[in-house]
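> Down below are the structures I want you to see.
Bear in mind that the values in this text are calculations on the coordinates, not laboratory data. Given the structure is predicted, the values throughout are model-derived calculations rather than measurements. Cβ atoms are built from the backbone, for glycine too; each structure is taken alone.
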Structure 1
Amino acid sequence: MELTRRNFVKLAGIAGLIGLAGNFTACSNNVAGTGSVAEADKLPPADKAKVYFSEKIDAEHLIALYNKINSDISGKVGIKVHTGEPNGPNILSRDMVQAFQSQIPNSAIIETNTLYGGARSTTERHRKTLKTNDWTFCPVDILDEDGDVYLPVKKGFHLSEVAMGSHLTNYDSLIALTHFKGHAMGGFGGSLKNLAIGCASGKVGKAQIHGKNWETGNDFLERMVDSGKAICDHFGRKIVFINVLNRLSVDCDCAGAGAAAPVMPDLGILASTDILAVDKAAIDMIYNFQDDRKNDLITRIESRGGRRQLSAMEELQMGTPNYEIISIS
């Protein structure tokens, strides 16, 4: 299936333009009004988040999309990438990320250690894994190498603060450069997951999100949203979100070499200043794909109640589910 702008609109559909509106802050635009499909479709462009799209997944188009959303990015810039377990087959192309990072002055890739044991559970092990996976072309800052810093959660579902890697507050701006895929606990991993778990400190923040017994379901998803809200509130307008929809495995990159092989084809890149809009646009693309190759990923999302991520972000006023797609060639 050729994924042109017209086909994307068919994929995302009017569903991408429906949602409960409110006064959205931090990572969002302000919207007003609710309504049916017809009413949502009539919203003026100013009341919709702009989500930029390219069907081509390469450095040239990644950079072009970023240039559409980067007007508020300045100072020291952290690029949050999931660098993966050793020899993970689905992580983002290092060559593409290298070309992207080289265009962003005063930038570094940022990561945190893991809560589970293994090859990224300590800073020493993590740095070995970074070398194994060829993340050697620029500085990689392991945010929790020197401990934690607590960011407040305003009116969160479960958490009043979340422990982030202490180096996070050294950055003026943040880019969530996300490999969009499935996730064993969250159903899917988009920009929210990349930030919320990816910036939380390995031993404290991630434990806050996962709960005492590695809980699943809405409580886990809502704590993940709590963490994402803390980060979005901290950076305000100086944060942007890019979802790369390739190697669409049902498994997260934390599954490493054992991650399931993708069944769906690559779909493209989405970029926005609105975290809810960009994750919802990705979900809409998958759900409205035109053949059964989407089924495994949708089953993963549904079996974990993953779309609660979207409704919870909306309830915490982190963004808008109303968006317009703007394609670039």
Structure 2
Amino acid sequence: MSWIAFLSLLFGLSWAGIGVFRWYAIDKGMIDFPNARSSHIAPTPRGGGVVFFLGWLILIGVLYYFRIVNKNYLWLFSPAVLIGLVGFWDDYKDLSAGLRFLIQCLAAAASLFMLGEGGTLVLPWLSLPLPLCFLAMVFAMVWMVNLYNFMDGADGIAGSEGVVIFTVGGYLLFQYQAYELATLAWGLAALLAGFLTWNWPTARIFMGDCGSYFLGFMVSLYALISYKQFNMPLMIWVILTAVFWFDATVTLLRRILAGDNWRKPHKSHAYQRLIQAGWSHQKVLIGIWSVNAVLSFLAWLVYRDPKLAAFAFGVAVALLSCLYLLIEIAKPMYRTWHSDKPAQTDI
């Protein structure tokens, strides 16, 4: 089967599967109703991420059956199954934050254990006892899971980000001769593209926690596996995901410093404030795709010459900082610069 046929098949199956699941979600009352912290205005079915989650599991199973994928990857990606199932459970019936966090930590720890990573990866930067370095890596993986969920607050944004990350990441993995990982990455990108046809503004279904948790965890796994097994620089993945981690991390830190209850849902992320400033969901998406094109080029530079990693990272952070400042001017998060009147933050 050619690459075009392979990816087209996955795209078509995902598209059809989302259509069927949308009917199921409506029938079962899995509906996301708008509230003060929502960016959508109409009740919309949620939980569609289970389709590309299950689709990817079937894909890796089929590729293993035909001996295209090594058995080793079945084990390495197995914790992602737990993450996806917990996310769908949360979509169907809300789980407590404590239980979600505990399961996410266990899945992250299991992944690091399977990869033989006890914290040595971050030891040179943190200079902490090895057990604390291990816990720091667990926290980083759990943060990626949750920040991806936080950034899934506008039509098409999380699906689009996933398509970019796993398409470009798959290409670079192919260059590192990680052919199995590249095939699985492109397969996931095709499944996400099928979902995106339903999630593009105006969205007719949301991916929900199942999809966002799964994608966030998969990014972490891909970064670790590609580094440990193929010596692919972690900075490539850091740059590819920069739109999400930059907005989520800066926003969280600002809310903590301002004394907000940072655990509560809010509508203060930069992309959300851009929508509040009058941008349409589609215009925001086009802007994010444009930024991701620049970030993809920077990631490619790191592939071409790993010595440029610090330079590429600096450019990425500088670019995102400038864009964040422009959004702050258009829609301040807390208080305007020229008045003592608090800005409307919907927090």
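> Tell me which structure, out of 1, 2, gives 3.2 once distance in nm of label points 7 Å out along Cα→Cβ at positions 180 and 252 is calculated.
Clearly, the read-out refers to 2.
> Tell me which of 1, 2 gives 15.9 when you compute mean count of other Cβ atoms within 10 Å over residues 100-107.
The read-out comes from structure 1.
> Please compute FRET efficiency 1/(1 + (r/R0)^6) of positions 44 and 92 (r between Cβ atoms, R0 = 25 Å, to 0.05) for structures 1, 2 and give me the label with the greatest value.
Going through 1, 2 one by one, FRET efficiency 1/(1 + (r/R0)^6) of positions 44 and 92 (r between Cβ atoms, R0 = 25 Å, to 0.05) is largest in 2.
> Cα extents along the principal axes in Å computed as 64, 53, 37: which structure among 1, 2?
Considering all the candidates, the number was obtained from 2.
> From which structure (1, 2) was relative contact order in percent (Cα under 8 Å, 6 or more apart) calculated, if the value obtained is 21?
It traces back to 2.
> Right, something else. Assuming -23500 is helix-only ellipticity at 222 nm (-39500 (n - 2.57) for each DSSP H run of 4 or more, over all residues; to 500) as calculated from a single structure, say which of 1, 2 it is.
2
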